[in-house]
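**Q** Pasting the structures here.
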Structure 1
Amino acid sequence: MKLTFYKYQGVGNDFIIIDNRLKFFDSSQINLINRLCDRRFGIGADGLICLENIKGFDFKMVYFNADGNESTMCGNGGRCIVAFAKFLNLIKDKAHFTAIDGEHWAQISDETVSLQMQNVSDIILKDETVFLNTGSPHHIAYHTEIDLIDVKKEGHDLRYGAPYYEEGANINFVEQLNKNTFKVRTYERGVEDETLSCGTGVTAVAIASHKTKKTADSAINLQTKGGLLKVSFREKDGIYTEVVLEGPAVQVFKGFIEI
C-alpha cells in the first residue's frame, strides 16, 4: 500500500501528518508508526499526526510519539495540524478542533499559528523545580548555562526517576536571558531524546517562570534550538487562562512511501 504523507515542522519540531479523514490508515500499528518516524529506516520525525473527521469540530487531531504510541497533547504538532488544515481548505484563518486533552482554538496568518492551550491551575513547586501539565506533563529545572548540559543523559535519568518512573515526564532545562526571555532545552518522552523545540514544554516554562516570580510579564519569549516561540496568558488567583502558544508552522514536503 502506498501512503501519502506530509512533513511539517514548527521551529524544528517535525511531524509526519496524514489526512486520515477516510480512515484508511490503521493508526493502531505501533511498529509501523515507529518505523515511519525512524530517521534512518523511515521518513523521520518527532511524531506522527492523523487528521480525522469528528462532528462539531473542524477536525480531530490524533498524535503519536516517535515510539509509535498514542500520546498526550503536542503543542507544536497542534500548530502544524492547523497549518495542514488550511492547506486542505478545511479552514480559512481560524480553527476549532479536538485533541486528546480536549478542544482547542487557533488562528493562522501566513506561516504563524497561534494555538490556545488548556487552562493550568495545578502547579507543584519542589526543591527548586516545577512540575505542571500543559496537555503533557513537564518537569522544569532552572540552570545558569544550559548549553553545558548533556540533555539526553540527564533528561533520560530524570524522565524515569522518582516520582515519574515508567509513565515519565518531559524534562525542561531553562536559562533566563532577560526579564521576559528564557532559553529552553527539552528531553521528550516517547522520542527519548532532545528535540529542537517542544510546544507544551515552552508553555510550561512560561507559566512556571511567572509562578516562581522570575518574570512579572504575561507575554514570554522562549528561545529553543529550533527558533523562537511566544507564550501569553492571563493569571488570576493562581489560575492561568487564555494560554496561547505562537510560532511558525511550515510544510516541508509531500511524499509517498510503501507500507
Structure 2
Amino acid sequence: MGLVEYAVADGVAVLTLNRPPVNALNPELIADIDASIAEAETPEVRAVVITGAPHFAAGADITGFQASFDGESNDELAGNLSTVVSRLAGLDKPTIAAVNGFALGGGLELAMGADFRYLAEGARVGQPEILLGIIPGAGGTQRLPRLVGYQRALEMCFTGRQVGASEALELGIADKVVPDDELLDTAMADAARYAGGPTAAYAAIKRAFRAGYGTPIDVGLEVEAAEFARVFATADARIGVAAFLAKEKPGFTGT
C-alpha cells in the first residue's frame, strides 16, 4: 500500500491517498486503495475516513489512456476502479470521504462510494469525462443521479463542469462543508462517534437501504423486517436496551 497511507486509531481507519501532486488515479494507486479497504474490513475497524491532500483525487491519470488507444486493455482504467468503489460502498461500517481540493472524474466516483462526503470550502467536484470525449466509467452515471437527481446529474455529465463546495451541498453531493483547515478534524470526530456506536446496526441500515431503496414498499419493508430481527439478536442491542432502562450511556462493543 505504498501509495495509500493507512492508519488506525480508536477504531477509525484513515486511508490517505499519497500520489503527488494531485492523486491522479492509475492502476497502482487503485490497487493500493483496494488493499487498504480490504485491510479496513477487519472487525477492529468500526469506521473509515478516506482522504487525500492537497487534492482528494483529481481524476484518472490521463497519460495511461494512450495505451488503450494503442490496443491494450482499458480494464484497469475504469473496471478496476468501479470494483474498488463498490467495495468501499459495501463496507459494513460507516465511511466518510473527506474531500480537499479536486475530486473529479474517478475521484468523485470514489468519494461517492463513501456513506458521507465532507467537503473543504475550497473543494471542487465534477464528472469532466465528456471534455475528453468519453463518459464516466466507475459509477458516475449511476451514483450521481441517486444523489442529485436525474436531470441535474445529466447536466453535470453533459457539461463536465466543476461544482464548488457550496453548490455541492445544495445539490446533495456534499453532506457537510467546513473550512479547509477543519476538514480532517471534523471527519475524524464524526467517525470516532460512529466507531463508538453499534456497528452491526449501522451495517444493517446500509444493507436495508441498498436492498430496499427503489423497490416496491412491500419489498423494502420485508428487507427492513429481516434486518431488524438480525440486529435485535446482537450483543449491542442488549447493551443499548439495558443502558436505556438504566438511564446510562451505552458502551457498545460493535458486536
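No value in this document is a laboratory result; all are computed from the given coordinates. A quick note: this is a predicted structure, and the numbers were derived from the prediction, not measured. Cβ atoms are built from the backbone, for glycine too; each structure is taken alone.
**Q** For the read-out helix-only ellipticity at 222 nm (-39500 (n - 2.57) for each DSSP H run of 4 or more, over all residues; to 500), a value of -5000 was computed from one structure; give its label from 1, 2.
**A** Answer for the origin of the read-out: 1.
**Q** P(r) over Cα pairs in 5 Å bins from 0, in percent, for residues 51-162 alone was computed and gave 2, 10, 18, 18, 16, 14, 11, 8, 3, 0; which structure, 1, 2, did it come from?
**A** 1
**Q** Which of 1, 2 yields 1.00 for Rg/Rh (Cα atoms, Kirkwood Rh), as computed?
**A** 2
**Q** Compute FRET efficiency 1/(1 + (r/R0)^6) of positions 99 and 235 (r between Cβ atoms, R0 = 25 Å, to 0.05) for each of 1, 2 and report the one that scores greatest.
**A** Details: 1: 0.60; 2: 0.10.
Max of FRET efficiency 1/(1 + (r/R0)^6) of positions 99 and 235 (r between Cβ atoms, R0 = 25 Å, to 0.05): 1.
**Q** Supply the structure label, taken from 1, 2, corresponding to relative contact order in percent (Cα under 8 Å, 6 or more apart) with the calculated value 22.
**A** 1
**Q** Further question on the same structure: Could you tell me which structure in 1, 2 was used to calculate distance in nm of label points 7 Å out along Cα→Cβ at positions 107 and 131 as 1.1? It would help to have the intermediate numbers written out before the result.
**A** Details: 1: 3.6; 2: 1.1.
Only structure 2 yields this read-out.
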